[in-house]
Structure P
Amino acid sequence: MESQNFYLCSTMRLFNGLQNLPPFRNAVLTIGSFDGVHLGHQQIIKKVNDLAHSIDGESIAITFHPHPRQIVYPKDSDFKLITTIDEKVQLLEQTGIDNLIVVPFTIEFSQLSADEYIYKFLLEKFHPRYIVIGYDHRFGLNRQGDINYLRWHSNADTYQVVEIEKHQVDDMAVSSTKIRNSLEQGEVKAANKLLGHYFLLTGTVVHGQKIGTKLGFPTANLEITQKNKLVPPAGIYAAFVHFQDQRYQAMMYIGSRPTLKQFQNTTIEVHIFDFKRDLYGDKLKVELVDWIRGDRDFENLELLKLQLQRDAEMASVKLDKALFEESLRPVRRHGLMPLVAIVILNYNGKAFLERFLPSVEAMQYANFKIYVADNGSSDDSLAFMAEHYPHIACIDLKGNHGFARGYNLALAKVEAPYYVLLNSDVEVSPDWLDPIIDLMEQDAAIGACQPKIRAVDRPDYFEYAGASGGWIDHLGYPFCRGRIFAVTEKDTGQYDDVQEIFWASGAALVIRGPLFRALGGFDEDYFAHAEEIDLCWRLKRAGFKVMVQPESVVYHVGGGTLSYNTPYKTFLNFRNTLFTLLKNEPLEKLYWLIPLRLLLDGVAGLLFLTQGKWLHIRSILSAHGAFYAQFGRMWKKRKPIQEAINKVSVHSVANKSARYPSSIIWQYYIRQKRHFKQL
C-alpha cells in the first residue's frame, strides 16, 4: 500500500446528529461523504488538522448517513458503498480528526435552501473559522450553492473558505471510481493502494452447513446486513480478521460453493488460522489483503481439501509479507513524527564526539534517541561519554568488530522504525533529518536515504564519501553525484534535486529499521568499506528505492577512523567490491565480469606502480588472494540472500535506477569526464 496519513488517535469525539453539539473552539471543518476514506480524503483531512493546529482550534469532519445518493435516488440498486457507516467512523478516527459529526440525511435536510444550509446548518451549529471544501462542492435545494456562493456570504468576522484545488478533487473522484472498479474485478491489492488501508468487510457470524469443519477448515459465515455494501467477486482472499481487539491471519471465501451442488446460495466465509473459539453471534471485521484464486468446481471434496491446503499456504505467505510491509510504515501517534534511532559507531573517536555530538543533540526533529556504540576504543571515549553525556545511551561492544559487524551488534539492541547510521566525524545541521523522514513517510517504497554530504574542511565542496548520492556503473564501479574517483566538485546547487540513487553513504545513512533487520543487515565479512553498497544493492533487488534528499545537508571529515589512502583501505576496497559483485550480479554476467574486473584490478596495480605505491600493489594482490580463499563461502550466500529478498520484495523485478549503463573508467580516464553532470 501507499504510505498512509493515518494517526493513532483515541480522542475523536463522535456526534450522531445535530442535537446537543458542544461549542467548538476555532472550528476548522470539511464536509463530504468520505466513502472509503481513501488517500485523497486523508490528504484533505490532514489539511484540516494542520490548519486547526495552526490556530489552536478543533478539526471537524461532517459526513452524512445514509449516503445522500440513497435518499435522492432510492431505486438505484447498482450504487455500492466502499464502506459502511461503522467502517467509515473507524477509519476516520484513525486520521486524527478531533470531531466527527454524522448528520442524518433526510428528505427534509435535502430541502434546505443554500442560505439555510449556510446559516442554520454550518454557522449556527459550528461557528467555523475555516471551511475546507472542493471547488465543485454544491449544496442546498437543487444544488443552488457553490464555493463562490459560500465565499460571498463570508467575511473576516465569520469564516474563511479554503478551496481544495481542482486536481485534488478530480483525483479523489478518480480514486473512488478506480477503487470500486478494482474491487468489482477482485483486484483487492490495487484497491488497497488507492485506499491507503485494507478494504473492510464487517459482518455478524451466523450458522452454516459446517462443511468446512468436515474438511478441516472450519469457517465463520458472515452476514453483511448493509445491502449497498460492495462485495468483491467470488474467490479466495488472504485476510486479517479482528475479533475482541485481537488480529488473526485468515483466508476468506466468497461464492456459491459450486462443488457442493446441493447448496445454491452465495456465502461469505472466513477460515481463521489456528483459531478454535465459538463465534456465533459475534461481529467480525475482515481486512482483505490480496486475491488468491477464483472460485472453482472440484470433482470431489478430497480435491477441494487439497486445494484449500494450498490456498492456506499461499495466504500465509501473502499475509506475512503484508505484515512486513506494514512495519515499514510507522504509525504516528497524535501527529508525532516516528521515532528515529541515531546510532553513532565510535572507535577511538573521543575528539570527534567532543566536536560533533553537540550538533546531533541540537537537532530540531521531534522524536529521536541517540545511541553511541563503542567499538572497543582504546582512548577514553566511554569515560568521556559517562562524564559529559550521561543521558545518552552507550552500547559497549567490548572489542573492535569493524563497521559492518559493529553496527549489526549495536542495532540488534535498538528497536525503532528508522535507523540513522551516523559517523562520529559528521556535523549535522539542526533541520537535516526532517526532510529525509518527510520524504520516506510519503513513500513506503523508499528503503534508505542519505543527505547531501559536504566536506568539513571545505564546506563549499562535496565530500568523498557519498557527495549527493551514489551511483554504480555497468562493471560495478561506484561513484557519486559530485565525486568521481578522487575528483570532488564544488557544490553550486547542481545536484540539488531529490533523486533515486543506487547506494547511500554509510557516513549518514537513514534506513527503515525492519528492512535493515529483514535483509540481514551488513555483511560482517566486509569488516569495513562498501558494506553499505552491498546492502543498498539488496534493497534495490527487492524493488525498493534508495534516495538522496539534498535539502538535507551534513558535513563529514572523512577517513576519521580509516584514512582513504591507506593500503588497508585499498585492500578492503578491492576485496569487498569483488564480494559485492559475486553476491549480487546475475550468474550469466559473472562469467565475464569477474575475469574482467580482475584484469582491470591489474591495470590499477600498474597505475600504483607509476606512482610508486608499492604497498597498495601488495594490497590488491592480498585482496585477490582473500577473494579466492572466500569464493566458496561468498557463493553460498547467494541463495539465502535471494530468499530474504523474496520475503520483503515490493516489486517482481529489481530496481535498476542509478545504474550507469556504460563504464565510468572509460569516461573518466579516456574521455576525461571528471564531473557527474558531463556523463
Structure Q
Amino acid sequence: MRIFKDLNQLPAFQNAVITIGSFDGVHCGHQRILERINALARSIGGESIVITFHPHPRQIVYPQDDTLKILSTIEEKTFLLERYGVDNVVIVPFTVEFSQLSADEYIEKFLVEKFQPRCIVIGYDHRFGLNRQGDIHYLRWHGETFGFEVVEIEQQDVEDIAVSSSKIRRALNAGDVATAHLLLGHTYRMSGVVAHGQKIGASIGFPTANVEIPQREKLIPADGIYAVQVLHDGHRYGGMLYIGTRPTLKKYTNRTIEVNIFDFDQTIYGHTLTIELVAFIRHDSQFADLEGLRKQLAADRQKAQEILAQAPPKPPTGRSMAVVVLNFNGKKYLTQFLPNLLKYSPEAEVIIADNGSTDDSVDFLERHYPDVRRVEITQNLGFAAGYNEALKRLSKDWDYFVLLNSDVEVTPGWLEPLLALLENDATIAAVQPKIRAYHKRHYFEYAGAAGGWIDALGYPFCRGRIFAVTEKDEAQYDTAQEVFWATGAALCIRAPLFRQIGGFDGDFFAHLEEIDLCWRLKRAGYKIMVEPTSVVFHVGGGTLAYNTPFKTYLNFRNSLYTLLKNESVSKLLWLLPLRLVLDGLAALLFLSEGKFQHIHSVIRAHWTFFPNFRKFLKKRRQGQQQIEQLRIGPANSAGRFRGSIVWRYYALGRKTFSTLGK
C-alpha cells in the first residue's frame, strides 16, 4: 500500500476508485466499503484509494471543542487500511483554507485534478464544500462532465457505520472489550512512548512500562485491568494493562496507563509500544496496602495468562485465515494429525481439499468430522494444480492461506507467530515455520528445515539441510529472517497475492512449485520469511516418497523449468548449458550407486524440458506481466547464495549451512 501526505506529490492514478471519509477505527462497517472499492478496482484493472483527513475536520472547524474522542490515530488508521487491502491512502492536510473550497472547487480542483477518478464510492448523505453546498446529486451531475461514476453507499450502511462507531466508543468506555472487538473486527490498539514512573510496580514484583499516549483525543478505555498483547520492536508479548488513578497510592491522583509485559526484562524508556486489548479482567480497586495490591496483581497476572493462552489474537477480519490440507489417500495422516490441527488452530478455518483420493478418506471425514469443510476434486491433479483448483473454489474474501501437508503435526500456538509477522510487515508475501522431522524430532526435516535458500546455479537447499544431510536443531537458526523460498509443506501466504501472481504452476505437478512461486514474488519486491518460533513436525514423503525415480524426474525437470521462467536471459545463456553438464555428472553419480532407474529419470527430464521450451518461454512472459502489476520494489535477492552449493558440499566438504561461508 502506498501512503501520500502531500497533494502536490500524487502520482497519476490508473482507473482510480476512491472513497472519502474519516474511517475512524476502520471497523466492520467501514470494511464493507473497503471490500467494495477493492472489488470495483479489480474489476476495471484499477487501484483503490481512501481519502481521509488529518487533523480531524472537527479539530479545525471547532478548535475549542475538546469532546472529540477518536478510535484510531492516523498511524493506526493507515495500518488498518493496509491490513484490509487498500492500494493507496491519501492523507489530506485539513486546513481552514481547505474547508473554504466551494463545492465546484472541491470537485474540479481536488477530486478531478488530483485523482482523475473513474469511480467515486460515497454515502447517500455525503456533503462537501463551503457551507456543505455539495451533495451526491451534485457530484453525479459533475460526473457526466468529467467522466466518473458515482456509487452510492446505501442509507442503511451509512447509519450502521454511525451506530457502530457510537457502540464501540460506549463499549470501550465501559470496559466491554468483547463487544468492541465484535464491532471493530480487530483488536483495539493504543500506541505510546514509555516514560519514567515512580517504579512502585517494580518494588512489589510487577515492573510496568508507563505509556504516554501523545494524542490527547485518543479514546482511552475504562479504568481497570486488561489482558493485552504488546508489540515492541517487531515482537509480540503477552501482558496485563492497568488504566486508572492508582487509588491505593493516595499521594498520586493522575490517570496512568501502565503495562506489565510478561517474560520481558529490557530497558525501553523512550521506545514506542503498541498495546492490543484482548480482554477486560476487573475494574480499578483500592487496597488497604501494597501487600494487598501485590496479591491481587498476582491473581490478575494468572488470569491474564490464562486468557491469552486460550484466546490468541484473531486475524483482522475474524475467520480470514484458511488452513488448507491437500489430501490424497491420506486417511492414516488425517486420523493421526487432524485432531491436533483442529485443536491448535483456533485462528483459522481448517479445510480438507481431497485430491481425487481412492481410499476411504472422504468417508472417514464424513463419519468423524462432518463439520470440517471439504473441497472434493474428482481426480489427482498433483500438488500444484490440486492446490490451485482447491483455492479457486474458495471465496476471494480470505486474507491468508496456510497450505499444509497432510503428514504434518502442528504444535500449540503455531499459527500466531506466522500471522504476527505478516500483519506487522505488508512487504512479506509468505512465511514458513521451522520444520522438524517427525521421526527424528530434534533434527530438521528435509522439506524446508529453517527456510529455503538457492545458490548461484539454481540449486535449492535450506538452513539446516543441504542435499541429504539434515542438521540437529540446536537453536542455531532460531532467528526470524528472510529466505529465498518457503516450503510448500507448511506455507502461510497472503491469499490475494497467491491469486494475483497466478498461484502454483500446474505443469510442475509436484516438487519445486513453491520455489517458482516464491521466486516470482521476490522478483516483484516482496519478502519471503521463516519464523522459527513456530514449529511443526513433518513425516515427509507422505504422498510422494523421497528418493524415488519419479521424484528424481520431477526434481531435474522442474529445476530447469524454474530457471527458464525466472532467471535473467543473459545468465540463462550460459547457465542452462552448464546445468545440462552438471545433470550429466549427477547421472554418473547415480551410475556409481547402481541407481539405473534414476539415470533414466534424468534423461526423461531433459526429453520433457526441451519440447516444452517455447511453452515455458510464453509462461515467462505472462509471469513478467503479473509481476509488474504487483511490483512494490526492485527484485529481492535475499536468500540467494552467491557461490555453488555443489562445490562447497562435494569439493570442500561443507555440509552444514553455518559452514558455507559467503
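When mean count of other Cβ atoms within 10 Å over residues 117-124 is calculated for each of structures P, Q, structure Q comes out greatest. Thinking of P, Q, which structure, once mean count of other Cβ atoms within 10 Å over residues 69-76 is computed, gives back 19.4? Working through the options, I get structure Q.
A value of 0.25 was derived for FRET efficiency 1/(1 + (r/R0)^6) of positions 101 and 181 (r between Cβ atoms, R0 = 25 Å, to 0.05); which structure in P, Q was it taken from? Among P, Q, the structure yielding 0.25 for FRET efficiency 1/(1 + (r/R0)^6) of positions 101 and 181 (r between Cβ atoms, R0 = 25 Å, to 0.05) is P. The maximum of distance in nm of label points 7 Å out along Cα→Cβ at positions 77 and 653 over structures P, Q, that is, the highest value, falls on Q.
Quick one: Kirkwood radius over Cα pairs in Å came out at 27.6 when computed from one of P, Q, so which one is it? The read-out was computed on structure Q.
Here Rg/Rh (Cα atoms, Kirkwood Rh), for residues 565-636 alone is compared for structures P, Q. The highest value is that of Q. If we compute mean projected area of the Cα convex hull in nm², for residues 197-588 alone for structures P, Q, which one ends up with the highest value? When mean projected area of the Cα convex hull in nm², for residues 197-588 alone is calculated for P, Q, structure P comes out on top.
Any read-out appearing in this document is the output of simple, stated calculations on the displayed coordinates, not a laboratory observation. Quick caveat: nothing in here was measured; it's all calculated off a predicted structure. Cβ atoms are built from the backbone, for glycine too; each structure is taken alone.
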